[in-house]
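A.B. asks: Several structures are given next for inspection.
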Structure 1
Amino acid sequence: MKKMKAAVLYGKEDVRVEHVSLRDLGHGEVRVQIGAALTCGTDLKVYRRGYHARMIVPPAVFGHELAGTISEVGPGVKGWRVGDRVVAANSAPCGGCFHCREGQENLCDDLLFLNGAYAESIVIPGRIVEKNLLHLKPGTEFRDAALAEPLACVVQGVEDTRLRKGQRVLVVGAGPIGLMFAVLAKHLGCEVTVAGRRAGRLEAARRLGADHVVDVGHGGSLDETIRKKTASPFDAVIEAVGKPEVWEAGVRLVRKGGTVNFFGGCPSGTSISLDTTLIHYSNLTLLASFHHTPRTIRRALEYIEAGIVRAADFVDGECGLDELPALLAQMTAGNQAVKTLIRVRGGG
C-alpha cells in the first residue's frame, strides 16, 4: 500500500510526522495533493489540549487550512477532475437539520469536520466535495487560497455585526483573525482601531490600513488604556482575543446603541460578569459569531481572488513538514509569527 508523509496528533503537545497509508477513495471523494497548508490558532489550541471534542480525536492526521490540486477522483464524483486547482473548507453542513433549514449552517447539528492539511495529500469527504470544495482561478496562488477558511469565519462575523461604511470600529486583538477583521472593516469604509500587545502585529495592523493602533501594554485596565488613547466609545467592538476580561471590557467600550461581537472563543466553562443596567439602558446588542457557512466560504474566496486579502500580508514564516512539531512547541512558548506556511511535497 502506498504511503505519504503526514503530521499525526497523538495527544497533548504530541504531534509526530510519520508515513501513513493512503486509503482508497470512497463514493464521492477526491484526493488533493497539498499545495499550501497554513498554521492556525485553533490548531495550536488543539495541540495544547491534545484533542477537540467536535473537530478531532487522536490519533488523527492534523491541520485544516489548505489548498492544492486534485490528484485522484473517487467513484460517483461529478464536476471534478484530476488537475483541478481547489480550496477546501474544513467542514460541511448536513443541509437537512433545523439549523440548516433556517440558513444557519454554521450551527448544523451534524457538521462534518476535515483535518489532515499537514500532509502530502488529503482525502476530501463527499459532503465537502459537494458543498465546500471550490475551483481556483488560474492565477490564484495556493498560499492565498488557503486563507479562505479563517477568512470565511471573519466574513461571518462582519455580516453578523452588520458593519457598514462610516462606523467607528474597535478590533481588540492583532492576531490573524483580528487583522482580517481590520482589513474587511477598512474595505467597507469603517474607521478602524486595532488594540493589541505585540509590536510586530501592531505594525502589521498599520500596514494593513488601520486608522489607529493602540499598544495596550501589560497589566492595568484594558478599557481604561484604550479610552485614554482613542476617542472611544465605538459603534462596534470586535473581541478577537478569547479572554473573559476582554469580553467584559468590550461592553464598556461600545457606545449607546452599539454592537459587541464576542468573536474570540474563551476556554470551556468560562463565565463573565456584565452590568445589566449598562446593557439595558444603553440598548446594546451583544452577539457571538461561530464558524462559517458555504456562502461565507465563497465570499471569502471572492475577497482573496480580488486581492483584498493576500497571504503576503499574513504569512510571515515558512517551515518544512518535518519541522512542524518543533514549530508548534515554539508557538506554545510564544512564537510571534502571524501565520506560517508549512512546506510539503508539491508546494506551490
Structure 2
Amino acid sequence: MRSDFAARVLNWHEDHGRKDLPWQQDRDAYGIWVSEIMLQQTQVQTVTAYYERFMRSFPDVVALADASLDAVLHHWSGLGYYARARNLHRAAGIVREEHEGVFPKTYDAVIALPGIGRSTAGAILSLAFGQRQPILDGNVKRVLARHEAIDGWPGTTAVARQLWEVADRHTPDERVGAYTQAIMDLGASVCLRSKPGCDVCPVSEDCRALAQDAVERFPGRKAKQKKPLRQTTMILAVSDRAVYLERRPASGIWGGLWSLPELGNENVADWCRRKLNARAGDSECWEPLRHSFSHYDLDISPVLVRLGSASSRVADSDDATWHRLDETPPGGIATPVRKLINALKNTSHDSNR
C-alpha cells in the first residue's frame, strides 16, 4: 500500500478541486463554521445561496448572537434540519459571552459548542487555523471506506472507530486545511455513491474496493426499514387577508418555527370558538400534502376556514400571531407550511367576502 495518499489527494485538488465557494475566500473561522453547519445533510448547490444571505444579515458571530431566534430561523427556512439553526444561535451566544466574541481555537472549546461534533470541529480548526485535525464527514467516510475496503455501516461504533483511525493516519502534518478541503471535494465530485469516477480518482491505484471490483458495496448501508406514515390536520384560519400562525415548541419537529395550528380531536367550529373566540364560516378541505422526514412521512390534511367575524380575532402574542399574507413572515416557516401559505395567497378566498 502506497504511503503518499495525502500527497496524491492534494495534487488532484490543485487542478480539480473547488476553490470558488463563498466560504473559501478567506480563513474566517465564523464563516467556515456557518458553512460547515449548513453543509451537514445538505448539498453545496443548495447551501451557497442560503450562506450568502445569512452572512449578509449576520456578518459576524456577535451579530448572530444579538439577533432574535425568529430572524435566524427565517433565514434558515427551507434549508431543513432546524436544530442546526437553533444550535448555531445558541453557540453564537456562548462565543459572545464566554470567548469575547472571538471564535475559539482549541478543540475542547469548539466541540463544547452546541451542534458541533468531532468531524465538524476538525473541519473548522483545520480550514480556519491549519490545525492538524482529522475529519470524517459523509463524503470522507465513503472515500476511506472504499480505499481501505472497510465493510459495514459507518453508523456503528466499530466501523466508525476504524474509519477515524484511517482518517487520522492519512491526515498530513502540513497543508492540513488544503487536505481537508481536498478530501471532502474528492468524495463530493469523484467518489460518488453511484457511478463513482474511479478512472480519474487520484487514489484508485491502491483502492482495495476497486481491486475487489466491489466499489458499490462500500460503505455499507444501514438496514432499510419502511418509514411509518403519520397524519395531521392543519387549519388555515383566515381573517382580513391574514392567517393565524402559532410558534411550535422548541423541541420536536420544526422546533421554534411558526406553523399552522394542528387540529386534534375536536371539529373545526369548536376549535375556532375555543382557540380564537370566533365563529367559523365556510370551510374547505384541500388535497393532502405529503412531507418526508428522515424517519417518517407526514400527510398533512389542510382545512381552510374563513372566520365569521373579523373583530373576534385574538391578539398577537409571543407564540401566536396573525400573519398578513402580503407581509414578510414573522420568522422561520417549515417548507410544507410555506407551501400551504403560498397556495392560500393564490386563492380567491377572503374572510371578508
Structure 3
Amino acid sequence: MTKYYLLLFAFMVVIAACSLPANTYKPAGNFDVNRLSKAPDYTKLQYWAAHPDKRDNADSLPASHLKDVQANSEVDVFFVYPTIYTGNKKTQKKWNADVDDIALNKEIDNSTILHQSSVFNGTGKVYSPRYRQAHINVYYEKKRLADAAQAFDIAYYDVKTAFEYYLKNYNNGRPIVLAAHSQGTNHTERLLKEYFDGKALQKQLIAAYLVGMPIVKDSFKTIPPCITPEQTGCFCSWNAYSKNHYPKKWEFDLKYATATNPINWTIEGTYASREENKGGVMRDFTIKENLSDAKVKDGMVWIGKPNVTGAFFLRTKRWHYAEYNLFYMNIRENAQLRAKTFLNSL
C-alpha cells in the first residue's frame, strides 16, 4: 500500500469536520478591535449557516430512510460550530474570522454544518449562527494571552447576540436542544451558565451536547451530566481518543471531565461494541454501520480501530475531528429520544 494511498485513506476515514491543516499561520500582530470585520446582522438569513427558513446543509440526509422533521417539529436546536478558521498566509491573518468570507463560509457549510448539525434535523428546527470565530491559535498561544482572550470574547459576543436574537424572534417558548463542537462547545458552555443554569430558561432545556472540549463534572450548579439515554435537562460531553492513549497534560483537564459514551449514553465504564454503533458518517456523507466501539475511561471516550478496510494502518490517537461522525446515527436517535421524552412530560 503506497504512502499516498495511506494518507488518502486516513483522510477519508477521519472525515475532518473541523480539521486542522498541516500549515497553519498565527494571527499577525496584536489583537486590534479596529481590524475586526463587521459584526453579523442576524436579521439577515445570510448570517445563519443553518436556519429553518432557508435551504442549507443542515437539511441534508445521509440515507434515504431518514427524515428531516424541521418543518413540523415542536423543538428547536441551536448549534454552534467548531473552529474552521485555522490560518492562511493570505486571507486568515486576523484574530477573528470574517463572516463575509465566502471561501470560509463554504468550508463551514460543507464540513461541520453538513456532517454535524444535520444530525439534529430529525429532532427539531436547526439554527446555527455564523460568528467571528477565534483563530485556532487562541488555543496554542503562549505569549499573546490577552490578545487570545479578546479574540475569544468577540466570538462569544456574536454567539450570544445570535442566541438572544433567536430567543426573541424565533423560540416562542419552545423546548431547546443545545449542541456544539470544539470552540463552539466553549461558547455554548458559557451560554448554558449565563442563560440556563438556575435561570427560568432551564425549564425549556431538553439536553446539551457539549462535544470535543473537557467539561468538568461540576461545571454547572443545577444542570447535571446525563446518565441515562432518555434523561432531559442535562448535558452530554465526550472527547474521543484511541484505546489506551493518554494525551499530554491529561491530568490537568481531561482527568476531571465528564465523559459520555455516545453509543450507550452512560458515563460509567460500560463498554459499547461496534455492533451497537448504528452508523457513522463518512466523508462522502454516507452511513457506515458499526463504525466504532466506545468505552468511557478516565474522562475520555476510548475507541478501537474503526471498522473500515485498512484500519490497521491508521495511527490516529486523537479522534477530535470525527467526534460526531463516528457516532452520527446514535447521536441522531438519542436527540430524538430525549426530545420525545421531554414533550411527553409536558
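A.B. asks: Here helix-only ellipticity at 222 nm (-39500 (n - 2.57) for each DSSP H run of 4 or more, over all residues; to 500) was calculated and came to -12500; which of the structures 1, 2, 3 was it taken from?
C.D. replies: Comparing all candidates, it corresponds to 2.
A.B. asks: With Rg and Dmax of the Cα atoms in Å, for residues 234-273 alone derived from the coordinates and found to be 10.8, 29, which of 1, 2, 3 does the value describe?
C.D. replies: The read-out comes from structure 3.
A.B. asks: Also, quick follow-up: The value 30, 58, 12, 0 for P(r) over Cα pairs in 20 Å bins from 0, in percent was derived from one model only; which of 1, 2, 3 is it?
C.D. replies: 1
A.B. asks: State the single structure among 1, 2, 3 that was used to calculate distance in nm of label points 7 Å out along Cα→Cβ at positions 130 and 266, giving 6.5.
C.D. replies: Structure 2 accounts for this read-out.
A.B. asks: Let me ask you something else. Can you say which of 1, 2, 3 returns 0.8 when distance in nm of label points 7 Å out along Cα→Cβ at positions 58 and 162 is computed?
C.D. replies: 3
None of the figures in this text is laboratory data; all of them are computed from the coordinates on show. This one's a predicted model, so the numbers in the text were calculated from it and none came from an experiment. Cβ atoms are built from the backbone, for glycine too; each structure is taken alone.
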